[in-house]
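Just below sit the structures, each encoded as structure tokens.
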Structure 1
Amino acid sequence: MNDLKTMIREVPDFPKPGINFYDITTLLKNPAGLKRTLDALKERYKGSQIDTVVGIEARGFFFAPAVAYSLGAGFVPVRKPGKLPYKTRQMEYALEYGTDKLEIHEDAIQPGQRVLIVDDVLATGGTAKAVADLVTQSGGLLQGLSFVIELDFLAGRNHLDGHDIFSLLHY
């Protein structure tokens, strides 16, 4: 999988000085790279009887629906406040400076459904933890969290103790 790193553009000092941004748009436009990425994300959970794949706004939407389709599961979006048209559950989580919120439709996950969360990057773990909490508060049985990239130096997986975490690429 490490050869997929050659398809990811590294952009220094974005969005601010000192940050190295891993731009996956260059991976997405590469047909072979996109296929290998989606196949690897799916393969990890093949046979797990996943009912629902949750994708996190916005870049998780690139991967989660395709993984859901390949697993024969449904897709549920988690979005920023005010983007979903029906009644929602909301989770606030900490950012480096302040807080943010995410929402899921209150009826998106039924009690007992087996749920997989898919996103592009695991960084500090705050967003992933908030979504994991939304899933469990909805009664879902969280089967795992799957990421294309994990930024190991930020130790985000430490906030997700007890959960199965799978990352294709590590930086």
Structure 2
Amino acid sequence: MSRIGKMPIAIPAGVTVSVAENNKVTVKGPKGTLERVLPAAMTIKVEGNEVVVTRPNDLKQNRALHGLTRTLINNMVEGVVNGYSKVLEINGTGYRAAKSGKEMTLTLGYSHPVIMVDPEGITTEVDTNTNRITVKGIDKEKVGQYAAEIRAKRGPEPYKGKGIKYVDEIIRRKAGKTGKK
């Protein structure tokens, strides 16, 4: 039995979870609503104030989907209650970010500014004093994906550490050139 998959998901007060046909799970909470179609092989039941995920048999595919399905539902519940955020940091001389409306303009040493528009359900905040970008939303997958797209515009390089990195990310540094002997 999957250690993660067999754990029930507690539904906090103010959150409603409903399962429709084809395992379409809808989670409504104080921060918004999330919907997702989950694998049809899994059985998802709302029992009282918790959600239980069970699998039909012990085939390798079903064992893999068991924990995944439970975690996806748990992330949806967590998202509508607390939300998710990722913080990125911009390092480098002249590298900066500016925000106007839903558009974020990144100056990253290219010949042109990079303009990014916030996707549906995602908000970004730019702190110009500390050169930090905060990506917030209720869908963990979308928050992580958008943060990765921002980071990919100028990933950190190993010599001086210039570029965009996550705040908790550690960049392995390399030694530069050595002189001739």
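Quick check: -1.44 is what I get for log10 I(q)/I(0) by the Debye sum over Cα atoms at q = 0.20 Å⁻¹, calculated from one of 1, 2. Which structure matches? Before the final figure, lay out the partial values.
Working: 1: -1.44; 2: -1.18.
Going label by label, the one that fits is 1.
Quick check on the output: 2.2 is distance in nm of label points 7 Å out along Cα→Cβ at positions 15 and 119, derived from one of 1, 2. Which one produced it?
Numbers: 1: 1.4; 2: 2.2.
Going through each structure in turn, the value belongs to 2.
Compute distance in nm of label points 7 Å out along Cα→Cβ at positions 23 and 47 for each of 1, 2 and report the one that scores greatest. List each step's numbers first, then the result.
On the way: 1: 4.0; 2: 1.8.
When distance in nm of label points 7 Å out along Cα→Cβ at positions 23 and 47 is computed for each of 1, 2, structure 1 gives the biggest number.
Read-outs: derived from the displayed coordinates by stated rules, not from any lab. These numbers were taken from a predicted model, which means no experiment stands behind them. Cβ atoms are built from the backbone, for glycine too; each structure is taken alone.
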